[in-house]
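What follows is calculated from the coordinates using simple rules that are stated; it is not laboratory data. Note that the structure is predicted; figures quoted are calculated from it, not measured. Cβ atoms are built from the backbone, for glycine too; each structure is taken alone.
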Structure I
Amino acid sequence: MNLALAHTALATAYPDRECIIAGPRRLTYAAVAERASRLANVLRTHGFGCRRERAGLANHESGQDHVGLYLLNGNEYLEGMLGAYRARVAPFNVNYRYVDEELVYLLTDADTVGLIYHARYAPTVARIRDRLPGLRLLLQVADASGEGLLPGALDYEAALAAASPAVSPGTPSSDDLYIIYTGGTTGAPKGVLWRQEDIFHAAMTGGVPGLPGPPTVPELVAEAEQGGFVRVLAVPPLMHGAAQWVAFGAIHKGGAVVLPASPDRLDPEDIWGTAEREGVNMLTIVGDAFARPLLDGLERRHYDLSRLFIIGSGGAILSPHYKHAFLERIPHVTVVDGFGASETGAQGSHASRGGEAVSTGTFSMAGAVVLQEDLSGILEPGTDAVGWVARTGHVPLGYYKDAAKTARTFPVVGGVRYAVPGDHARLLADGSIVVLGRGSVSINTGGEKVYAEEVEQVLRRHPAVYDAVVVGTPDERFGEQVTAVVEPRPGDRPTREDLVVFAERHLARYKLPKTVVLVEHLERSPSGKPDYRWARTQALAARGITPG
């Protein structure tokens with residue numbers, strides 16, 4: 001299973017179906033396939049491709065050239081991925097909020113030889129290009145910014161128009177890489193290396209998370225015959241892995257990926273209006289950060305969402321009260337909470353429907369296990385012990401250029417290789433998994449572990465709180481203390497006492513925040529994930545502590 005070959009086969013079988021709808025632009029499968037072939041030939045002309053086959057490489061190594069996608073959402077993002085795959089080049093995601101130093105780190109770490117970027121980022125590229133001696137090709141995508149073409153860069157549309165539409169020579173392989181860089185919200189970004197065969201089955205089938213998809217391209221094409229009605233509105237940035245997985249899942253079902261017309265901001269009117277106009281069946285978001293403004297949008301205006309059946313959330317917590325709110329406003333919809341990671345793919349899900357009890361954090365995960373905390377074995381269902389969520393089978397090869405981290409995150413337990421990205425969990429008697437939170441942001445206070453996400457969920461339910469992130473800060477007596485960084489709702493200024501009185505009805509006392517820091521705006525990544533590094537810096541500054 002190779003992603004480029006799968007799309008080519010779908011385009012051959014269903015050439016006139018709409019594949020990508022991005023604002024006023026509507027591209028069929030045949031049009032996307034042709035544009036991807038033209039891009040592949042541009043990359044080939046510049047000497048990019050596969051230099052060493054997978055069989056001769058260690059798990060943390062790549063034998064392919066790497067091209068960065070420094071883009072907002074648009075057809076060019078998915079074309080960029082497919083065109084690179086067709087040329088046996090490995091594309092990777094670039095966070096468009098990174099500042100110069102972060103970009104230099106990322107592009108250097110990735111050994112970037114080419115960059116496809118929106119014109120609005122041309123000034124940034126101009127400042128850093130001399131610090132990237134390996135960067136040989138710049139493809140600039142025109143946008144509304146009015147930025148001129150950088151010297152030596154190629155205009156994306158002109159380059160495609162001048163390139164041959166013929167399929168480039170060389171047959172892509174199921175071993176070719178899919179690379180996704182982690183967000184770096186708790187540490188330096190890391191490039192996760194997947195075989196395309198594995199990422200397809202782990203995250204891109206468009207089916208139930210954790211269950212493999214059709215084993216061959218012809219079977220995928222046959223299953224997609226009935227999928228022409230599928231319309232998936234991908235709201236999160238495509239630089240976020242979960243958005244890529246949802247988009248490719250829609251394509252692999254033979255449906256259309258719908259993108260908002262305003263990719264540079266979360267515009268509820270644009271999103272709901274697009275869902276109404278395009279008859280969207282599924283809308284994807286990232287937790288509370290997306291849910292709040294979208295629900296506010298439903299308060300302001302009525303939309304015909306009769307064809308919307310699923311609201312899917314992944315990548316961050318979607319609190320129960322927001323699930324309730326969606327179910328109240330769109331009673332026929334099912335809210336699906338997804339669980340996964342860059343290192344595991346889409347692992348599990350939990351569905352909430354109107355009239356049923358709503359919860360967050362408990363998932364059905366086909367093929368997942370919970371390993372003992374010391375990685376000595378697998379926990380049995382129903383034990384009260386806390387372990388690590390793990391996946392085997394279709395898992396990544398490792399982290400690019402980091403053999404040590406590869407060995408730690410993908411350990412061999414009992415002769416089986418697992419992906420263990422760092423989420424603590426309990427395994428219930430019925431086989432479902434209660435995810436407690438990422439170990440890297442858990443707080444050890446007096447020997448008790450506090451999971452930031454549990455406290456955040458409670459604080460966000462307070463009527464004066466718009467958003468909240470919880471971090472650990474130093475405490476002389478307990479080692480660490482729980483510190484809440486809170487963005488209040490306009491006109492409100494909740495005190496620590498207000499929040500503690502509210503939270504102590506739901507949390508043990510050792511989990512309550514000892515310090516509350518109010519901020520005007522709480523920073524999150526473009527994908528909606530909390531930026532714990534930023535929050536901890538704010539918390540330390542408010543307490544007068546110099547970061548160590």
Structure II
Amino acid sequence: MDQSDQLQPRRASGARGRLLRLVPAAASALCGVLLYVSFPPRTLWWLALPAFAGFGWVLRGRSWKAALGLGYLFGLGFLLPLLVWTSVEVGPLPWLALVAVEAVFIALVGVGVAAVSRLPAWPVWAAAVWTAGEAARARVPFQGFPWGKVAFGQADGVFLPLAALGGTPVLGFAVVLCGFGLYEAGRLIAELRRDRVVRRAAAAAALLAVAVPVAGAVAARALVSDSAQHGTATVALIQGNVPRAGLEFNAQRRAVLDYHARETHKLAADVRAGRAPKPDYVLWPENSSDIDPFAYPDAAAVIEQAAKDIGVPISVGSVVERDGKLLNEQILWDPVKGPTQTYDKRQIQPFGEYLPLRSLVGAINKSWTEMARQDFSRGAKPGVFGIDGVKVGLATCYEAAFDWAVRDTVTHGAEMISVPSNNATFDRSEMTYQQLAMSRIRAVEHSRTVTVPVTSGVSAVIMPDGRITQRTGMFVPAYLVQKVPLRTSTTPATELGVLPEIALVLVAAGGIGWAIGFGLRARRAGDA
């Protein structure tokens with residue numbers, strides 16, 4: 001036989017081997033994409049389960065180096081499409097840089113999952129490791145970026161009631177645990193080489209990893225209610241729209257203010273004509289008046305005329321300069337007394353409302369620093385407006401992504417929550433739907449009505465059980481009026497605050513410590 005004929009099967013075998021080695025990498029990236037598809041605006045929440053089942057398959061038993069790479073690919077598959085909206089108007093570089101950094105956290109989670117995958121009941125340890133990764137991502141760098149928490153993709157899912165039990169950490173943990181448990185159950189049932197009794201016991205334990213979170217979600221439904229506990233309030237949301245999508249609308253600030261005043265006057269006319277019920281108060285979105293009404297009397301006059309016409313207080317989103325500080329501020333404007341209360345946004349957006357590493361950013365692209373010449377300053381107090389005996393909590397736009405920023409409005413007495421937002425910069429991207437889903441989670445988490453007034457949409461009214469009862473389209477002027485329940489009781493999630501997250505982080509640390517100790521003992525035994 002010719003020597004070349006002998007080499008051909010070897011080459012074919014080597015090529016097949018290289019292709020097989022690429023399968024875990026491709027599967028990891030595709031599982032990340034699957035997790036992205038489970039997020040809004042789609043209602044395919046259940047796809048998160050096979051996404052984590054596949055992620056468990058590619059990571060189980062891997063070395064730390066392989067797990068690091070596979071975790072990073074999962075992060076890219078998930079975050080690249082999820083955060084593409086960050087490239088609107090500013091180009092792809094900030095989007096790619098953000099994803100590159102955030103995917104590092106998921107890569108490190110991959111290392112942790114691979115390490116604990118050798119332990120008994122490993123899906124529990126692995127799900128806790130994922131939660132620990134989300135906890136870190138929500139805090140660093142630049143005070144964190146929680147966008148993409150698994151919980152935020154579950155607004156339409158069966159696990160949603162768990163938000164009332166332990167907030168986003170417990171909800172996300174349950175989903176990830178169920179996904180890993182599904183993989184482990186399938187693996188053990190299919191593994192025929194093991195002793196049958198042991199296999200059945202192990203498979204039963206794995207199935208518990210699926211059954212327990214589902215049963216917990218069913219039990220937690222008792223915590224979810226939309227009944228009124230302190231009466232009701234009729235609330236109106238104004239969506240004035242913007243002159244055109246994109247950053248250019250900032251150059252037309254007076255037009256934005258006029259649009260919101262005009263829609264309020266339209267509501268007032270409909271109330272007088274009996275076409276709409278009279279609200280107890282009106283909520284305008286973030287940036288509905290980018291002209292400082294404390295500095296410009298003409299802006300103040302526009303707001304005052306709208307308040308007098310409707311005859312009730314209006315919460316106005318404005319940009320205010322005070323004592324040399326630039327503030328993203330909500331102002332409660334009374335039709336008789338004028339401005340009476342204010343709330344300054346506390347969790348401001350890095351690279352949006354302030355520029356970390358300003359000199360470095362300017363060196364990369366000077367136009368970015370020109371768009372944000374002055375950084376916004378942070379507020380110091382929780383936002384709760386008292387309006388005719390009703391306490392309305394405020395979490396402005398980006399703050400809805402942060403557990404603490406919503407919770408402390410409720411611990412300070414809020415009977416309902418408003419999330420005034422401005423998504424016009426992000427055009428018709430999925431961003432507005434992702435943020436709306438966060439508000440649905442918050443409604444269940446704290447058992448409060450949540451209203452979402454947005455400059456350009458989607459504005460919505462959300463019941464305490466997470467249902468959207470009214471919503472607008474995008475880039476259309478509109479108003480919503482609805483009687484909503486006011487609630488005073490607190491859920492376990494509100495009472496416990498950060499404690500469930502701390503507990504899960506400790507579980508993750510314990511699992512990783514056990515895995516490291518197990519590996520060291522195995523190595524010593526091998527050396528002996």
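Thinking only about distance in nm of label points 7 Å out along Cα→Cβ at positions 161 and 425, which of I, II has the largest value?
I
Please compute relative contact order in percent (Cα under 8 Å, 6 or more apart) for structures I, II and give me the label with the greatest value.
II
Of the structures labelled I, II, one was used to calculate helix-only ellipticity at 222 nm (-39500 (n - 2.57) for each DSSP H run of 4 or more, over all residues; to 500), giving -8500. Name it.
I
Output the label of whichever structure in I, II has the greatest value of distance in nm of label points 7 Å out along Cα→Cβ at positions 137 and 297.
Biggest value here belongs to II.
With FRET efficiency 1/(1 + (r/R0)^6) of positions 81 and 449 (r between Cβ atoms, R0 = 35 Å, to 0.05) computed per structure, which member of I, II shows the largest figure?
II
Of the structures labelled I, II, which one yields 4.0 when distance in nm of label points 7 Å out along Cα→Cβ at positions 337 and 505 is computed from its coordinates?
II
State the single structure among I, II that was used to calculate distance in nm of label points 7 Å out along Cα→Cβ at positions 49 and 225, giving 3.0.
Considering all the candidates, the number was obtained from II.
Computing mean projected area of the Cα convex hull in nm², for residues 121-176 alone for each of I, II, which one ends up highest?
Once mean projected area of the Cα convex hull in nm², for residues 121-176 alone is tallied for I, II, the winner is I.
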